[in-house]
1. Matching task: -12000 is the computed value of helix-only ellipticity at 222 nm (-39500 (n - 2.57) for each DSSP H run of 4 or more, over all residues; to 500). Pick the structure from P, Q.
2. Given that distance in nm of label points 7 Å out along Cα→Cβ at positions 43 and 67, derived from a single structure, equals 3.4, which label among P, Q identifies that structure?
3. Tell me which of P, Q gives 11.1 when you compute mean count of other Cβ atoms within 10 Å over residues 3-10.
4. Compare mean count of other Cβ atoms within 10 Å over residues 19-26 across structures P, Q and report the one with the greatest value.
5. Kindly point out which one of P, Q the value 37, 33, 26 was derived from, the read-out being Cα extents along the principal axes in Å.
Structure P
Amino acid sequence: MKKILIADDAAESIIIMKLLLRHFPVQIIEAQDGNEAWEKIGKYQPDLSFLDIHMPFKDGLNILRDLKEQGNTMPVAITSNNREQFIIDSCINLGALSYLKKPFGLRELNRVLQVLGLSAKIY
């Protein structure tokens, strides 16, 4: 079973992600701030991480940058309400697999999870 980290300081965002991910055979790991996300990446070695771009202590971009510096190739999808193109470009340039604009649905999530060979039927 694939392990997926959801890191977001908004509890409702984690709840929504968990509801969407129920369509996939995955183990979910949660983190509510950047430091907790960084700790859980080291501890659980997730197969994929969804990182909110704005979190306390360490934001998604800093985590993505640190992963790249360490040579960690885990796929990372950045999630955010921010729709500014330079932010999106920064994430992609740092190696993000995807930039998901909140709110997003099962269709967008399905595209990201295909990197792990996972997909859900969408009606």
Structure Q
Amino acid sequence: MTEREWSEWIRECRRTREKVYRSDADEVTANYDREVGHVRDYHGREVLELLQNADDAGRGYGPNCVHMVLRPYGLCIGNTGTPFSPRGVKSLVLSDSSPKREARTEYIGNRGLGFRSVLNWTVS
């Protein structure tokens, strides 16, 4: 997708989520409670989860390489595997919705939670 297409797609996903949350407050509470559990469960596993995701991204793609750079202002991790698909990006918004679930025996991660573990490092 082009940058413009990604931008519009993300805006549409956001509008959809906002509609769901506005129409059903229980969705907000349920998602919040689920997220709190994930933060607790994945605490301390952030780098491991990113390495597992990098390995998964190389599955069927060819040789995959991971590059990690630690600086005083943060950590940058990249890989040469398959980039995020729209379904992969959507799984960042909706936990437990990874597109890798369909081939769960082929991937280390398949719950859609590993990349989200970096949220433990963020400040809101």
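Throughout, read-outs are computed from the coordinates displayed, never taken from laboratory work. Please read all numbers here as calculations on a predicted model, not as lab measurements. Cβ atoms are built from the backbone, for glycine too; each structure is taken alone.
1. The read-out comes from structure P.
2. Details: P: 1.8; Q: 3.4.
The correct label is Q.
3. It was calculated from structure Q.
4. Working: P: 15.1; Q: 10.2.
The structure with the largest value is P.
5. On the way: P: 37, 33, 26; Q: 45, 34, 33.
For Cα extents along the principal axes in Å, the value 37, 33, 26 is produced by structure P.
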